[in-house]
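Listed next: structures, encoded as structure tokens.
Nothing in this text is a laboratory measurement; each read-out follows from the coordinates by a stated rule. In this text the structure is predicted, and so the values were computed from the model without any measurement. Cβ atoms are built from the backbone, for glycine too; each structure is taken alone.
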Structure 1
């Protein structure tokens, strides 16, 4: 007991040092595992998978933009005439015509009252035989010709492969003195056409029209062709085209072309 009394301080110090040594050893042993655990926790936090952001719903904004692009337009000039006066024009019969679109007068007010097709007709009339060979007599009528002198029925005498101003006789089928059919090549366009004595060739080459302008008390224009001159509404016009469905007139002042429909 005396020994313990004399050396208890040393014994306590030794026990404390022993405990510290054990703790130091345990720390050395546990440090790598703790470090690995901390690194794993840090990796899990840093590399945590992210949830993709939900797609934005912009349907409301798109609906508003579409409404803006198709917004109604308030027309205060062409139909309602809030800020502009309405123009009225008196017709030849005394009627008051309200000018709303601008087509109530001018070329669009023209009316086609009659349309006449103009034909190219080629007829095999007769065959003559002589010492110089066989000749064929044709009659040609060109109703759509620009020159009036070319529109009447005009005779043409032709031999095979002989060219005139209208056609070339290319082929004679059957006996030369009594052919069943002949083939012509038209000079204009190079088209081949067939005809016989009892079967002339005929096709539409153009049109002629009668026109009237109801807003003025004036006689109608009869038998008008391409190139015809018209004067109405204080303006001069020329007919530049006539088709099956429309007449095109050209204003001399501004060279503007206006198609006038033909009632079908």
Structure 2
């Protein structure tokens, strides 16, 4: 069994997940990252995951990577089995994997296919991965009562911000908010903290397709802090949770959005 704490980070080959993995590695965690990348021809792409794995190992941490679709029960089991086999423990789960709709469609035209894809990856997958890992954490806590176990869920400002051209995404992130509360409530008796990180406008591959739109909105004053957010901004918040600085705040929502959530006149 590993002497260092171990974190599972889903969707960690790029963007926010990559930032979280690197932050936790620098804080002394060994890391298991999952990813589910495809190249421009639609073929499975291992390169992004391998690059993140290499960068995490460069910090001195151990890192395992696995291609896993969190919406698939067998893949979730493979992810947990790999963690058990390689490290024998899991001290932190970061549910970060998520997708936007393949095509933005008005809510009056959106398809069930898109709805199912987004909800399965963004909500069903994290819900049941958390169930499995939480049960394992409860077992570990009984054996190692002095260890700390934490779960961190990446949601979005879209959890409460209407975007009728991507309704399924908004619904999935609103669901993550309730999921966080439910698991925080259920796991509190075991001392397992559960948290929601709520990013705002973050510079990632997902937002690159609307960069011009958000550049304009930010320039016009949409955000009190007049800049894009970066994966490192999210990772610092996760790092504070990982260090135990918020252990008495289980269930808390941490907005990392440059002040977008303010109601301003």
Which structure, out of 1, 2, was log10 I(q)/I(0) by the Debye sum over Cα atoms at q = 0.14, 0.15 Å⁻¹ calculated from, if the result is -1.06, -1.13? 1
Can you spot which of 1, 2 the value 15.2 was calculated from, given it is mean count of other Cβ atoms within 10 Å over residues 185-192? 2
Given 1.9 for distance in nm of label points 7 Å out along Cα→Cβ at positions 121 and 153, calculated: source structure among 1, 2: 2
Calculated from one of 1, 2, helix-only ellipticity at 222 nm (-39500 (n - 2.57) for each DSSP H run of 4 or more, over all residues; to 500) reads -7500, and the structure in question is 1
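Where is distance in nm of label points 7 Å out along Cα→Cβ at positions 49 and 161 largest, in which of 1, 2? All intermediate terms of the calculation are to be shown ahead of the outcome.
Values: 1: 9.2; 2: 3.1.
Max of distance in nm of label points 7 Å out along Cα→Cβ at positions 49 and 161: 1.
The value 0.00 for FRET efficiency 1/(1 + (r/R0)^6) of positions 17 and 129 (r between Cβ atoms, R0 = 30 Å, to 0.05) was derived from one model only; which of 1, 2 is it? Before the final figure, lay out the partial values.
Working: 1: 0.00; 2: 1.00.
Corresponding structure: 1.
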Relative contact order in percent (Cα under 8 Å, 6 or more apart) - highest-scoring structure of 1, 2: 2
Could you figure out which one of 1, 2 the value 0.9 for distance in nm of label points 7 Å out along Cα→Cβ at positions 25 and 65 was computed from? 2
